[in-house]
Structure I
Amino acid sequence: MMIDYSIIKTKNSIKKIEESCKILVKILKKISSEICDELPVEEIEKITIDMIKSNNAKSGFKFYKGFPFATCVSVNKEIVHGFPIDKILCKGDYITVDSGVLLDGYNSDSAITKIVGGQDTKLIKATKNCLKKGIEQAVHNNKIGDISNAIEKEAHNNGFEIIEEFVGHGIGKNLHEPPQICNFGEANTGYLLKSGMVICIEPILTEKNNKIRYSSNKWTVIGNKNSAHFEHVVLINGNNPVILSRW
C-alpha cells in the first residue's frame, strides 16, 4: 500500500506532539509512584485532571467519543477502557493506566501496566518486550506489517495471546489517525512507513484465552485472564525511531 503523504507531520507538529507527551509522561510517572494497596482508583483520575490543568492543557480522553473520564484504569481481567471509579486496589492486582493529553491542538497517548505492590510478572515483561520489538521495526521504508509481525512473534514465543480487537494508530491533531497498527500480521505487508510519521504502538497481551466481552457500562472490555498493555508515541525517523513518550 502506498503512503498517504498528508499524514507525515511537519517539524512544528512533531514538536507540539512531543510537548504534549512530556506532560503525559509526568502524569504517568506520578501515578506510577502513587499506585499502592488500598488506593481508590478515583485518586488516579484526580491526579490526572489536576496535573493536566496545572500544565494548561486538556484531557485527550475525556468526552472523546463520549468516554466520561480523563483516564482508563483497567484492573485484572479488565483489558481496556476501565472506569476510574468504584475500585480499591489490592496487593497483587494488575492495573493498567491509559491516558492522553491535548496541548495546543496536539495529542499524546500512552499506557502502562503495573502489579500493585509487586514486581513485573512474565506477562508484563513479555508485553514490554513486544512494544520494544515493535518499535525496532518502526523505521523508514518498513511496512506496518513488520511492526505487527514482530509483536506477534514475541508474544507467542513467550506463550501469550494477543487481544486482537484493539490496535495502534497514528496520532496528531486527532487522537486516532491513520494508519491502524495491528498487533499481529505478516511482515512486509500493509502501509509504507516514512520519516515524519508519528504513530502509537500498543500491544495488549493476555494468558491463553483472548476472548473478550463488554461490561454493562458499554465501554470497559473484559477478558478471561489478567492482561497487560503498554503504549508509546513513536516518531519514524530514518532508521532510528524516536520514542516521544519515553520515560
Structure II
Amino acid sequence: MLTKSQARFFFVAGTLLFTGVFLLLTIDTVRKVPNQTHQQNLTEAVNRGKEIWDKNNCMGCHTILGEGAYYAPELTKVMERRGKDWIKIFLKDPQAMYPGERKMINYHFNDQQIDDLIAFFDWIGKMDLNGFPAKPNLQVAPGAASNTSVTTDTALLALQPATFKNVCSACHSVSGAGGNVGPALDTVGRKFDEAYLHKWIKDPQSVKADTKMPKLPLSDGDVDALVVYLGTLK
C-alpha cells in the first residue's frame, strides 16, 4: 500500500509526464501543418472560395475534412471524384443537372465565384490527410460485372473528346476507366444509332422522363463530338 506522500508523488509525476507528452505531440502536429496542407499553395482565389463556403453555410449540408453535416456528399476529395469541368457545370445550375431531384439550392454563383470555389476544393483535396477520407471498399455482387475487370484499351481512351474525359467519365466508364455511377459504355455504339445518341445527350429527359442522367449544358459541338465518339464504341 502506498503512503500519502508516495501517492502524491505518482499523481504529480504522472500528470507532468503526460502533460509533457501532450505538449510535444501538439508541437509536432503544428510543425507539420504547413507541409501537410501545402500552405505555400494558398492563393487569393482559395481564400475567396473559403469565404464563399462559409458565407453560404455549405457545412449546413456538406462535410469537408470530416466537419459539417451529413445530409449531402462529403467534399474533401470532390475534385478527385468529379473534376473541374463537372463541378463548374453543376454549380452553375444544380437543378438542371438533376431535374426534379437535386435538393441543392441554386446560389446563382457567377463564373468568378465558381472558379474560387473550385480553387478552394482543389487546395483541400491535395492536402496530406494521412489517408482521410478512406477509399470505399466496394464489394461486387456474385455474377455481376465489374468495370475494373476490363483491360483498359489506351488507344480507345485516347480518342475520347475532352468533354467525355472531364465530365462524362465521372459517371460512365469505357474499357474499365471511369466512374460506375452510370452504365459502362463499351458497346453503346452497337445498341443505338447517331440520331438516338444525339437526342439522348442533348436532353435525356425527353427520351426517358425518369432517367438519372442529368441534362448537361453542352454546346452543339460538344454533343456532336460525343456522338461521333460513342458511335465508335462497338
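Details
- Highest-scoring entry among I, II, by relative contact order in percent (Cα under 8 Å, 6 or more apart), is I.
- For mean count of other Cβ atoms within 10 Å over residues 35-42 computed as 12.0, the structure of I, II it came from: II
- Read-out helix-only ellipticity at 222 nm (-39500 (n - 2.57) for each DSSP H run of 4 or more, over all residues; to 500), computed value -14500, structure in I, II: II
- Origin of the derived value 0.95 (FRET efficiency 1/(1 + (r/R0)^6) of positions 59 and 83 (r between Cβ atoms, R0 = 25 Å, to 0.05); candidates I, II): I
- Kirkwood radius over Cα pairs in Å from the coordinates reads 17.9; which among I, II: I
Laboratory data are not the source of any read-out in this text; all were calculated from the coordinates shown. Given the structure is predicted, the values throughout are model-derived calculations rather than measurements. Cβ atoms are built from the backbone, for glycine too; each structure is taken alone.
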